[in-house]
Each structure stands twice: as structure tokens, then as C-alpha cells.
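Next up, some structures in C-alpha cells.
Any read-out appearing in this document is the output of simple, stated calculations on the displayed coordinates, not a laboratory observation. Given the structure is predicted, the values throughout are model-derived calculations rather than measurements. Cβ atoms are built from the backbone, for glycine too; each structure is taken alone.
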Structure 1
Amino acid sequence: MEEFKGLQFIKVTKEDVMPLTAIMKRAFDEDTKRHLGEESGGPDGYDNGEFIQKWYIESGAEAYKIVKDGVLVGGCNVFLGREQENFLGSVFLDPSCQDKGYGTCIWKFIEQKYPDTRVWRTETPGFSKRNHNFYVNKCGFHVVKIENPKDKYEENYILEKVMKE
């Protein structure tokens, strides 16, 4: 376990799959309601444990559950690549914990945990304007490509943050 600015970062285990999935479902469904006006939606397996099992347990990612004051509030995972080019797979927080600075704290933890990173990459759905604000204005990423522009379901923003030249 590691602590950073009041948040605890604990490696994800198989026992965490369903508790994290419940939070991921609430977070993604909230985003879908807010931006698409639909009751639910997210990547394949986000609502049944398959996403967390695949990308947090089986993928080889560095995956953390995030705890605040003894309560599970979210998760994040990163993929460490060659030549210090790393990928932020996902960050999610329970909607009750959003807009409190936790997301920015999570990103700062990731940056300090992997200080040799030369370039960070990530992606996010085109419809998720809050994610765009978070990644660009709070974390310092830049949009480098938009895939499937103007398709409200398939549009995808590819983002990058150069740390070192």
C-alpha cells in the first residue's frame, strides 16, 4: 500500500473485481447520463466484472484500488511500455467522490510513482467532455488525434503528455 495526499493506493487483487466494478458502473453510467442522456453505457464488460478482470488483473498492468478514509472510492491502471512511453489505461471514481480534487491527486500520484516516464498516452470517449477537461486542463495532456469524429458513440480522443525530451 502507498499513501499520497490522503488517498491510499493498494494493488488490485481478484477479490477487488466486483467492488471495483460496482464503482466503475456508477462512474461510467453517470458520465453517459450526463453527456448522452442515456441511462447506462461504458466499455465492454464495465458492468459485469470482465473489464476489471481483463485490464486490471490479467493484462500485466500496474493496477490500484483507491481508498479514502477506509472507503473504496475508485481505481486506476497503467501500462508500462518500452523507452519510458507509458499508457494510462483508466481512472475512475465513484460519482460521490468526483469534483473534489481526487482525480488530480490520482494523476499526481501516477506521475511521481513513474518519474522516468518520457511520454504518457491515454484515450477517452469523444462525448465525455468532463474527461477532456480533466486530462487537458488538470493533467496537462494534449489531444493528438480524434478517431471517428462526429460519431457520438465511436468518437475517441487520443491524448499525450510529453514529460521529458
Structure 2
Amino acid sequence: MDEVKSRTQKKNEDRRLQRLGESLAALSPDQLNRIEMPETLREAVRFARGIKSRGARRRQFQYIGVLMREIDSGPVEAGLETLAQGDQRRNFVFKTIQDWRDRLAAGETDLAEEILARCPGIERQRLTQLARNAKKEAEAGKGVKSSRMLFRYLSEHCADI
């Protein structure tokens, strides 16, 4: 037998679906297209982006909540979670490469072996040359050109660490 929901439970569910719609509206068009949803919902979310009036925006998100009540919101939530995990992964890789660059520029030569082990496509000679140049530049206080080149090289060859 189906469990009867109280009025409060229904309101809380509606608010949750509206917040989910707000999360969808905050996505870029490319990210929104990657999430599986009915076209009517996708159009309602696109329309909500362009609304400036606070009241009209609120009503649009209520409408989005109504549309979401009619579908299974599981795939939409899963799509948002997948996007969030992808962002976390990119941030982790970015911070790791940043840390490697800083440590190499500080003179940690033993780190090069770890990088070579984790990133098989990287060339030892090029890595040590860029690290040496970045260290010299940092010691002289000249600029960041070599440091940027080192970061770019690591990013290109260690994107899937």
C-alpha cells in the first residue's frame, strides 16, 4: 500500500525539486545538455536563466518543480552529482600540478622521479630543464615565465593522474 504523505512532506519535496531546478539553471549550456531530462524541463530551465524579476523567477522555479514532480528526478540528480565529481577531480589535478611546480621550482629534484613514475608520457630531460629554469628564475626574482612553462608542460602530460 502506498504511504500517504503529509502536507509538510509534500511541501518539503516541492522545495527540494525547486532547489534542484535552481542548480540546473546555474549550469552552463554545455553542462545542462549533458544531463538527461525531458525537453520541456530543459526549456523551462533555459527560460529561467533569462528572467530578472524576482517574482517571475520564483514562479518559474515553482513551475520547474511541478515539471520535476511528473518525472523521475533520479537521473537529473545523478547527472548533477557526476558534474560535481568531475569538477572536484579537475580541481584535485590542478592543485596537484600546482604543488609539483612549486616544489620543483624550490629545488626538490627527487620529486621528478615521482612525477616520471605517475606520468609515463613525460620526458625526463625536458622536465628537469624546465624545473632548473624555474628554480633559477625564482632565485633571481625575475618573473614567472619558466614557472608557467613548467606548469603548462605538467598539465599537458599529467592530466590523468
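Tabulated data
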| read-out | value |
| --- | --- |
| Given 68, 41, 27 for Cα extents along the principal axes in Å, calculated: source structure among 1, 2 | 2 |
| Structure with the greatest value (metric Cα Rg over 2.2 N^0.38 Å, for residues 14-101 alone, set 1, 2) | 2 |
| Highest-scoring label, criterion being mean count of other Cβ atoms within 10 Å over residues 22-29, among 1, 2 | 1 |
| If helix-only ellipticity at 222 nm (-39500 (n - 2.57) for each DSSP H run of 4 or more, over all residues; to 500) is computed and equals -7000, the structure in 1, 2 | 1 |
